[in-house]
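J.: Next up: some structures, all given as structure tokens.
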Structure I
Amino acid sequence: MQCDRCGAMIADGEERKLNGQVLCEDCCIDLMSPLKACDPWAVYSAKSFARHKGDNLRLTPVQEKILNILKDGPVEPAMLSKGLETKAAELERELAVLRHMEKIRGELKDGKRFIRLWE
């Protein structure tokens, strides 16, 4: 079976049905609980967790790559996606997490969206 949204193959019995669509688990979660980059509760939770964990926070390899790329300056999301070779949805998820941790932020320059380090 194939996901109606992303086209991924779904093992028998693992499909999810939502609004008349057959979806993989990831797409179902994305539709039921969309990411919000500006989510005060998520920011509060991330900061609270960081206070308790101190310097023991671990980032995913993709998150570390994003931060390393942004050390050279602001980057448009499309260019960031190309540099990481990730799908747009995966990149948005990683960016939202980093935003909640106040590691990155968005910025508008000349009507274009850029991602930059929090600083």
Structure II
Amino acid sequence: MITVYGIKNCDTIKKARKWLESNGVDYQFHDFRKDGLEQEQLKAWVAELGWEVLLNKRGTTWRQLPEETKANIDQDSAIAVMLENPAIIKRPVLDTGALRKVGFKDAEYTALFNN
């Protein structure tokens, strides 16, 4: 089963979900805020994708972090920050079972699901 991870009110999540629905792709949605995020799952994503890919440094949550935290960010502190503030994770995280993909681009989803 394909799972889309993110936050319900995120515009990018809305676009990804609309694309999946309009293209007949069955999926389940996992809301970080409502359903939580397990440390082991996040560590697996970091091992596969890299913490730099997952950590959204362009959003409000990043800007609100203490300057010391931002200046000294590394893999371990990034994991801790993402667990404490799941809204800082780039969205969506798409899990097809075989691979994980971060973000939404129409062309990438088309290539992924229309093979």
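J.: Taking Kirkwood radius over Cα pairs in Å, for residues 1-64 alone as the criterion, which structure among I, II has the greatest value? Mind dumping the intermediate values first?
T.: Numbers: I: 14.5; II: 13.3.
Checked I, II; max of Kirkwood radius over Cα pairs in Å, for residues 1-64 alone sits with I.
J.: Given a value of 37 for relative contact order in percent (Cα under 8 Å, 6 or more apart), calculated from one of I, II, which structure does it belong to?
T.: II
J.: Which structure, out of I, II, was distance in nm of label points 7 Å out along Cα→Cβ at positions 49 and 97 calculated from, if the result is 2.0?
T.: Here the read-out was taken from II.
J.: Further question: Taking distance in nm of label points 7 Å out along Cα→Cβ at positions 9 and 73 as the quantity of interest, name the structure among I, II where it is greatest.
T.: When distance in nm of label points 7 Å out along Cα→Cβ at positions 9 and 73 is computed for each of I, II, structure I gives the biggest number.
J.: Follow-up question, since we're still on this one. Of the structures labelled I, II, which one yields 45, 26, 25 when Cα extents along the principal axes in Å is computed from its coordinates?
T.: II
Values quoted throughout were computed directly from the atomic coordinates according to the rules given, and no laboratory measurement underlies them. Given the structure is predicted, the values throughout are model-derived calculations rather than measurements. Cβ atoms are built from the backbone, for glycine too; each structure is taken alone.
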